[in-house]
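See the structures that follow.
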Structure P
Amino acid sequence: MNICIDQGNSRTKIALFRRNGTIHKTFMYKHFSVMDVERLFSLYSISDSIISSVVNPEPSVVNALHRLSRTFILFDHTTPVPLENHYETPETLGLDRLAAAVGAVGILPDTNLLIIDVGTAITYDFVDKAGGYYGGNIAPGIKMRLHVLKQMTKKLPLIEVEEDELLPLFGKNTRDAIAAGVIRGVAFETKGYIRTLEERVDKLQTIITGGYSPFVVRNVQSNLIYEKHLVLKGLNRILEYNKPCEAESKS
């Protein structure tokens, strides 16, 4: 099996992929250590690995993955990927954004794609049907917007919003006004990107992912494809693309 590791600022998400590309098992860690690497390799038939990190991964983790894997990829901006990257500064492009784009193309090839990742920040990225990645935009995430309203005002409270809430168009109390303002604001933002791209390209499909995406899906009420493990699926495609047998077939 392949092990794919997506290391963020606050948690590490991991998936084990079978040879046919399906997910066997997923894990989440607050702190991912070399002991966790060795334990996973001892429990499962893992042969190949890839790690993507927004922070500097621990050298001991990288060394263990390299030592235990037949093929190991430390994903960065120099790693070959199965799409054409038109970003002007690829060295500054978030690796999670690039992996999500690769994952989306794997799910819907030959399709114009809007990829939305609703996490700490919200990213909107575009890949055309020829497999060209043309960048996108970064906006404040839902939790960030809620906290900023509290921090930048004197009287507005910090509120919690449930992901299955279907919010009113206009709130009739302060709590609902904040919740609807933030969640529906993101929903209208999302609809605006979809509508604008639909006017410019044919047969657009929108794929949404990220921990806060259920908040948006329920309130957008549009034709969104929800894929929880989009980044991990992209990392698996990148790993497969860079295996020696793939490299030989490309040359």
Structure Q
Amino acid sequence: MGKLNGKIALITGGSTGIGLATAKLFLQEGAQVIITGRSAGSLTDAQQELGPKALVVQSDAAKLEDIDKLIETVKAKFGRIDILFANAGIAKFAPVEQVAEAAFDEQFQTNVKGLYFTVQKALALIPDGGSILLNASVVSRKGFPGTSIYSATKAAVRSIGRTLAAELAPRKIRVNTISPGPVTTPIYGKLGMDPAATKQFEENMAQNVGLKRFGQADEIAKVAVFLASDDASYVVGTELFVDGGFAEL
């Protein structure tokens, strides 16, 4: 039997990167997995990778009406959510002088507002003893030029995780936050930088990591399995850095 046998797990932003890697491991551990994503193309690819046991739902975390439809779909098909991994997020980097209001709003809309209301609307389906995971980032702990807005959104996620952990503890719902360091995912190709600048950015970031390398998505997924499972039954309100030593070394 897997560590998540019989559990119903919803992963937002599950069609690529950390979300997709986590969906694969959750399935291997016996969970029924539902993933969301915005792109029909990436969702089709994810369905092929995950197979027929996964439910794939096109849903934009930045749109509250999409969140409502998502929760209704899960309720109709499964009746509950044992594990929620609020993973969907976007990143746009720019120096403070170049940050546009639209970029500010877009990142807070998805990374903070969308995450918060995903949790709020899912709560009615999460039984006592359930598990909620939030995906933040090591940037909530350290300052990097050009990341002011993204970093602020992830600091907000960490704060939300701490407060909700206290608020939901009476229901034995464990809320924990995962803060990855630099991880090889498609997000770096969406930063708006040209390929040469992206490559230089990644090389510079890797040098700041204790292990001198980027992490892999499945290394984050393994931590998500731990936190979602009974192995972490006494872990609540924590922020677990999965960063190769980036935050502390």
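Every number here is computed from the coordinates shown, using simple stated rules; none is lab data. Please read these numbers as outputs of a predicted model, since none were measured by experiment. Cβ atoms are built from the backbone, for glycine too; each structure is taken alone.
Out of P, Q, which has the highest value for Kirkwood radius over Cα pairs in Å, for residues 153-224 alone? Please report the intermediate quantities before stating the final value.
Working: P: 13.4; Q: 14.5.
Largest calculated value belongs to Q.
12.8 is what came out when mean projected area of the Cα convex hull in nm² was calculated for one structure; which of P, Q is it? Of the structures listed, the value fits Q.
Work out which structure the value 0.35 belongs to, where FRET efficiency 1/(1 + (r/R0)^6) of positions 1 and 177 (r between Cβ atoms, R0 = 25 Å, to 0.05) was derived from one of P, Q.
Q
So if we calculate distance in nm of label points 7 Å out along Cα→Cβ at positions 33 and 121 for every structure here (P, Q), which label has the highest result? Mind dumping the intermediate values first?
Details: P: 3.1; Q: 2.3.
Greatest value across P, Q: structure P.
Here FRET efficiency 1/(1 + (r/R0)^6) of positions 25 and 97 (r between Cβ atoms, R0 = 41 Å, to 0.05) was derived from just one of the structures P, Q, and that gives 0.95; the source is P. Here mean count of other Cβ atoms within 10 Å over residues 49-56 has been calculated and equals 19.5, so which of P, Q was it run on? Computed on structure P.
When P(r) over Cα pairs in 5 Å bins from 0, in percent, for residues 9-144 alone is computed for each of P, Q, which one produces 2, 10, 20, 22, 20, 13, 7, 4, 2, 0? Working shown, then result.
Numbers: P: 2, 8, 17, 20, 19, 17, 11, 5, 0; Q: 2, 10, 20, 22, 20, 13, 7, 4, 2, 0.
The value was obtained from structure Q.
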